[in-house]
Each structure stands twice: as C-alpha cells, then as structure tokens.
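Please go over the structures that come below.
Just so it is clear, none of the values below were taken in a lab; they were calculated from the coordinates. None of the values given here were measured: they were computed from a predicted structure. Cβ atoms are built from the backbone, for glycine too; each structure is taken alone.
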Structure 1
C-alpha cells in the first residue's frame, strides 16, 4: 500500500493541488478530485487506486481546458468533440500522446452534470445573439453545423422569433442603404435582395422589406418594376 504524504496548493492556481505519495510528487488534482476521493494526508492507496486517480487527474486537466474554452463562449457538444478531434490530430502529427475516448466521454459527462454543456440552452443563446444580425434560414444552418438536432432547432426558433424577422431585416437594410444612397433604382434593388438573402432571410420577407423600402425612398419611381 502507498500513502499520501502531502497535499499542497499549487502556487499559480490555488484551486489545484500537488499530491505527494510516499514523499514523491504523484500528480496534480483539482478541488473536485480532492473532495470526491478525500485525498488527505495519511490516506492509504493500492495500485488500482493510484491508477484510477492518475486517470481522473488527467480528466481534471482536460476540464481546466474546457473551463477556459467555455469562458470565451458557450459550446455545443459537437464543438467539444471537434475540439478533441483536432487536438488529437495535432498530437499525432507531433508524435504526442492523444486523449483517449474514455477520457473524452468522461469530460463530456462532467460538463453536462455541471450544466455547462446543454445543446438546447446553447441553441437559445445562439438564436438570441445571431437573431440581431441574421435571418432564420442562416441561423438554422449555423445551428445544424454546430450539431444541434432538427427538433431542437425548430423548438428554439419559435413563432415569436420568426415574427421578428421583418423588423431585423428592415433595420439591417436601413443601415446598409446609407452606403448605397447614390445607386440607381435597379442597382439598389439588386444589392438589397442579395444582401438580405445572404443574411438568411426568406425570399418573401426580403421581397416585402425591399419593396416597401424602395417605394418610400425612391418616391415610387420605377414602381412598375416592383410589380
């Protein structure tokens, strides 16, 4: 049997601890690992205990990476998996040890337990932020690429969100039109259609907004072209 002989807070990160076994540094551990496994001085450990703790310690390091990642913005489950896939690819190129599937699954499980990883909440936040700049079609496409399933996307983008599309499109066109004020009628019309369609607004919304804008700003000139 081995014995924990010292548990010392790390200087750079007091929320992580250096664990010494039989007087020798064994691994670094986060607060969760220390509390969950009661890593206190005098605790006896057998070989299997040590192996399990080493694995959990590695997961703890991965969780620290995830906290930094999530501090930038919320992530979907696919984004987290893609993160590890890319990191493992980089490790293979550099002939370094890759993160195992078991560790990745455990990290994802812990993120979900802590409420950090939730695709439905991610989709809601994404719609709220992107809905100020883009139409429903583009937002749906973005969420799909993020790995959000179709039912969740449809549920999050509800009737109220769809109803705001015209207001968003109108504000975007009004702002953009300041750069196009010297364009001829047909040139403006083409740019307006292209701009709003690229932003992900459906054709009927674009048609309605552009025609209203043209009738107002161009004082009904070229009205026959709007028919």
Structure 2
C-alpha cells in the first residue's frame, strides 16, 4: 500500500488525514525501520507492507467504533500498534501503552516525543500485574497480535471501566477464538457486542475485530498470575 493509497483508503472510511498527520506517519515509519536495526520491533519493514499491515490495520478498530477523547490502554503494543496510529488520527485520545519489554517502551517514549504526541504514557509492566493495580480505569482496552482471546480476555477485561469496551484485533481465526473464549468473557463481566470480519485492501488478508462490552464488574480474583491464566484459561 503506497502512502497515496493509504490516504485514499482511509478517505473511504471518512478519515481525512491532514498534512501534519501524513508527516507523522512518515516519521513513524522511518523511526520504526531505524530502531528495528537495533531492537526487534517488527518483521515487516517494507514501506508498503508497514502502511498496510501495521498502520491501516491498526486504524480498522475505528471503522466500527466512534473515537473522540476516550482513555485507551493498549496491552502488548510492541511497536505501538494499534494505539499510536489511532493517536495520530484522533489526537484527543488519552493513551496508555503497557508492554513487558523495556526496550520497546524506550522506543515508544522516543516515538511519542518525535511525533510531538501528548497524553501518551508508555509503561514497562506485565499486563496481569498492571491490571491488578489499575482495575476498571479505561474506556477502551485494545490488544493486537498478543495472545489467543481466551488468555487475552483475563489480561484486558479487568482494566475496562463498566460499560467500556475491550477490542481485540485478530487474524483469520478470530471467530473460532470467540467461541473458545465465550465462557471466560462472561465470567469476567464481558459481553460480545459485535464481531466484524473483513479483508485488508490489496493483500486481502482476513481480519476479525472483536468488540466486547463490559457489562458487570470483574471479580477481584482476576487477573491471576500469567502462568495460571495460560495453564487453565477460564
């Protein structure tokens, strides 16, 4: 996906990038490639691939959900996906990024500075440890390419405010992951609101975005230690 195609495809979704936002995505790409030489951020470095499979893919979260000034916690964001592309397009969002690797957090802090982003906090922490301290604090919790949904639900739903939403960005197996996780989602206070399946432009890769509404508070028993979550998912 060329930069021009990226801009045009977003217009189809009623997202009109201004010149500053186009520049920010360009800076983002250059920083990603440069830092990736020193630390492992992504296996995708070709410009067209990054714009399609990282930038555009991250923004699909907003195609079916209205964003304005909500607080978002992005779990396991790695190189900043989906939260940083969302922040570029929706500057009023308040972003908290949680990732367990300090090197990635250093990159994200640097990136926020060079992109001149405000209200972005990048924290080095395990998701379950962060979730025990910051319970039900965020309007939206997002996760992309972190773990299967029946593990992810226990890491993310405790962080979501009552009536907030957990959004999982998934690949082709997203629908089967929903079935696998349905009991756990209910137990954690969530309810599946919608499951949106689509294909990326150009590559036609299959994607599934899952929107889970927080309808009741999560028991203080959760999240458990990660080893327990992984060994015996809800």
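Where does the value 1.16 come from, among 1, 2, when Cα Rg over 2.2 N^0.38 Å, for residues 117-164 alone is the thing being computed?
Computed on structure 2.
Upon calculation of helix-only ellipticity at 222 nm (-39500 (n - 2.57) for each DSSP H run of 4 or more, over all residues; to 500) from the atomic coordinates, which of the structures 1, 2 produces -19000? Don't skip to the answer; put the middle values down first.
Values: 1: -19000; 2: -10500.
Value -19000 for helix-only ellipticity at 222 nm (-39500 (n - 2.57) for each DSSP H run of 4 or more, over all residues; to 500) corresponds to 1 out of 1, 2.
Matching task: 1.24 is the computed value of Rg/Rh (Cα atoms, Kirkwood Rh). Pick the structure from 1, 2.
This figure was derived from 1.
On FRET efficiency 1/(1 + (r/R0)^6) of positions 93 and 133 (r between Cβ atoms, R0 = 35 Å, to 0.05), which of the structures labelled 1, 2 is highest?
2
Once FRET efficiency 1/(1 + (r/R0)^6) of positions 5 and 205 (r between Cβ atoms, R0 = 25 Å, to 0.05) is calculated for every structure in 1, 2, which label goes with the largest value?
Comparing 1, 2, the top value of FRET efficiency 1/(1 + (r/R0)^6) of positions 5 and 205 (r between Cβ atoms, R0 = 25 Å, to 0.05) belongs to 2.
One of 1, 2 was used to compute Cα Rg over 2.2 N^0.38 Å, for residues 53-100 alone, and the answer was 1.21. Which one was it?
1
Given that distance in nm of label points 7 Å out along Cα→Cβ at positions 61 and 189, derived from a single structure, equals 2.0, which label among 1, 2 identifies that structure? Walk me through the numbers on the way to the answer.
On the way: 1: 6.4; 2: 2.0.
It must be structure 2, since only it matches.
Among the shown structures 1, 2, from which was the value 0.00 of FRET efficiency 1/(1 + (r/R0)^6) of positions 109 and 213 (r between Cβ atoms, R0 = 25 Å, to 0.05) calculated?
1
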